[in-house]
Each structure stands twice: as structure tokens, then as C-alpha cells.
Structure I
Amino acid sequence: MSNISTKAGRVFNLPDDEEDVRIRAGIAADPDTHELTKTEMTTMRRRVGRPPAAVVRPMLSLRVDADVAVALRASGKGWQTRVNALLRQALEHGVLKT
């Protein structure tokens, strides 16, 4: 058996070839399971961060007065989405021209 260590210091014991053959035979003999393919393993991996959005919005850097920035952030989580909605409303009502 060989060992592998993570950066956090956890140690995992890896099976040797003989033990690996026994494990695969056990998987093959069990009707309730199967050995996972690479595609299945990829879909099971935990993805870190925010899931991809259906509509990709471009990043925008905008300078505003300090009190405006404080008020926007103070309005709570989702303030950027609300600002986008306000700008969209202004665009649809002709306040902003394309």
C-alpha cells in the first residue's frame, strides 16, 4: 500500500494492484453499483463558487458619489441587481438613449 498526503496533512492509503483487483471484482459482482466513468466523476465533483449565469453580463466599473455608494451597499444583498433593474427601467422609459 502506498500513501498520499494532502496539503492539509490528511493521509490516504492507496490500494496496491492486488487489492485494486479485489475491489473492482467486488464492484462488478454487486448488482446495485457500477464503477464510475470519468464523465460521471466530473459531474459529481463539487464546484466552488457561484454557478454560471444563464445570461452573462459584462463587468462594469462605475464611479459614483461616496454617499450614493454607501446607500446602495446599505440597501443589502442584491444591490447590484437592483441598480441594473433601475438602469433597465430608465432605458425602457427613454430616460437613457441607446
Structure II
Amino acid sequence: MKMLVIVFRESLVEQVHALLNEYEVTSYSELHNVTGKGATGLTSQFFLAPTTNRMILAAVPEQSAYRLIDAFTRFRLEQEAAKGDNVFPFHVFVLPCEQVV
């Protein structure tokens, strides 16, 4: 199993959910109003501000993880090309994951 940690701007939630649905990810945890600082700057600490982030944690089988990573990579590249900017507020991290209980 792999744990995907998906961090993105609140404005991208519909597209991210659509990709999760397309790849049949039906179980995940979602954190709202996530703040921090990265390449796109400091996120706001005000509820539902334009720069608020969201984070999704999804434990998926290894093969599914790599298919999702490919899909998310294509999504990011498409968004960067459309906006003409390679600093896009969308990141996916992968961690080993073992369910113990």
C-alpha cells in the first residue's frame, strides 16, 4: 500500500475529486483550511480564503497509487500549460503505508 498526500488550493477541489472518482478511490480523509508556506507564498488563515489549501490522505494499493500519480502529473502539466506558469498550487507526495490495526 501507498499513502498519497495530495495538497492543493481549495479552488481545485472539484477537479481533484473528479480524478479520485475516475480512478475509483472511494476512501480517503480530507482536511480543510490547511495553511502553510511554499513556492506560491503563504496561505491565508481565514476560512475559505482564495489561498486556502486542502489536503487529502488516500491509502491505496501500490498499482493504483502509480496510476493516480500519472493522472495527477498530467493534470498538473495541463494546468501549468494553460496558465503559462510552472508554479502551480498542487502537490502529491507518496509514502509507504502499512495498516497495523
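All of the numbers you see were taken from the coordinates with simple rules; none came from a lab. These numbers come from a predicted model, not from an experiment. Cβ atoms are built from the backbone, for glycine too; each structure is taken alone.
For relative contact order in percent (Cα under 8 Å, 6 or more apart), which structure out of I, II has the highest calculated value? Display every interim value, and only then the final one.
On the way: I: 9; II: 46.
By relative contact order in percent (Cα under 8 Å, 6 or more apart), the leading structure of I, II is II.
Work out which structure the value 6.9 belongs to, where distance in nm of label points 7 Å out along Cα→Cβ at positions 19 and 67 was derived from one of I, II. Source structure for this number: I.
Taking distance in nm of label points 7 Å out along Cα→Cβ at positions 11 and 75 as the criterion, the largest value within structures I, II is that of I. Please state which of the structures I, II yields 20.1 when Kirkwood radius over Cα pairs in Å is computed from it. Clearly, the read-out refers to I. Consider the structures I, II: one of them gives -10500 for helix-only ellipticity at 222 nm (-39500 (n - 2.57) for each DSSP H run of 4 or more, over all residues; to 500) as calculated from the coordinates. Say which. The correct label is II. Comparing distance in nm of label points 7 Å out along Cα→Cβ at positions 27 and 59 across structures I, II, the highest figure comes from I.
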